[in-house]
Structure P
Amino acid sequence: MKKKLSIGQYILKFGMAYMIGIITLSAIFIIFNLSHSAPASILVLLGAVFSTAAEFILDHERVPNKKEKMMLIWFSFLMSWFVLLILILTAVLVLGGEQAMAELGNMVMQADATKMIGVISLISLVYLIILFFGYGRFAQIQYDAMKKKGRI
């Protein structure tokens, strides 16, 4: 009988890698007084996906099957939004306190809902595409490279 595979550890690994990457990226932007760049954020997401997929491959000596891939995609997607939300709320609270948190709430309430939904949908679509390819085709490329090098 096959032992049921737990995806939870890989989602936590993804979340930690993504959080560390976003914090590092933000620190670099602040230190060097750079404006935020969407491609840089996408690279952080790719890095988190690649490191998670590599750990999965090393642990199981195979790429995720279809069910595992879908679970990794959706739970990583949810984790990425959770990490972003936590980091934004923490930064606002630490940098501006309760006053800044209230201002953020007011700003969100006054924002055009249609535009917010559009932006969130677009970002979500990009994230899902990256996760789909990251845990699919790119995981297969990683697997083939690891196998060729004798790591698995």
Structure Q
Amino acid sequence: MNDVNLYQASIEALETCIGELHDQAANVSDAYLKFVDHVEANAKGWQSRSTLQLSCTRKGNHLDLKWTGVKWYGKQSARTSIRVSIPKNTTTMAYTEDKLKVFAKEWEIEEVMKAEQKLQVIRRKSRHIVKAIISVRNAIRVAKANSETDMYEDEDQE
């Protein structure tokens, strides 16, 4: 097996890791949403409903695990919702409790923070795996460039 094939196999393995992380994030999201649905089923009125949304999407090798706030405007009979982006800490790749509390209800903040702790680990792992994929792709470019150089040197020696 030549270098390029070996590198391609490693990229495929890393992409499998990204898929596994996405599955883990989806499980965290599903557990959180199940909790919210259970509490909201017993709640009375819109005031007690959560105004925090969690989404876990994958586009290529990028995982987007984010919390979004919902603000409601207008009269009770004709309300309109607007989604508000919640900024996360770029260093830790996590949402702070202060930022999430603005949209989370008292009954859900503990579950939100449990989910966020798990998602932060997934975001950090994903970031390292994506960097590894980029590095391996660069190694493929180097290997291909080197094999082309070796071809020209072989021709010169003949």
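Read-outs throughout are calculated quantities, based only on the coordinates presented, and are distinct from any laboratory measurement. Since the model is a prediction, treat every value here as computed from it, not as a measurement. Cβ atoms are built from the backbone, for glycine too; each structure is taken alone.
Numbers at a glance
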read-out	value
With distance in nm of label points 7 Å out along Cα→Cβ at positions 56 and 88 derived as 2.6, matching label from P, Q	P
Entry that produces 1.2 once distance in nm of label points 7 Å out along Cα→Cβ at positions 64 and 80 is calculated, selected from P, Q	P
When percent of Cα pairs over 21 Å apart is computed for each of P, Q, the largest belongs to	Q
Among P, Q, structure where relative contact order in percent (Cα under 8 Å, 6 or more apart) as derived comes to 27	Q
Structure (P, Q) behind the derived value -30000 of helix-only ellipticity at 222 nm (-39500 (n - 2.57) for each DSSP H run of 4 or more, over all residues; to 500)	P
Top of P, Q by mean count of other Cβ atoms within 10 Å over residues 16-23, largest first	P
Test item: FRET efficiency 1/(1 + (r/R0)^6) of positions 32 and 96 (r between Cβ atoms, R0 = 25 Å, to 0.05) calculated as 0.90, pick one of P, Q	Q
Among P, Q, which structure scores highest (criterion: mean count of other Cβ atoms within 10 Å over residues 72-79)	P
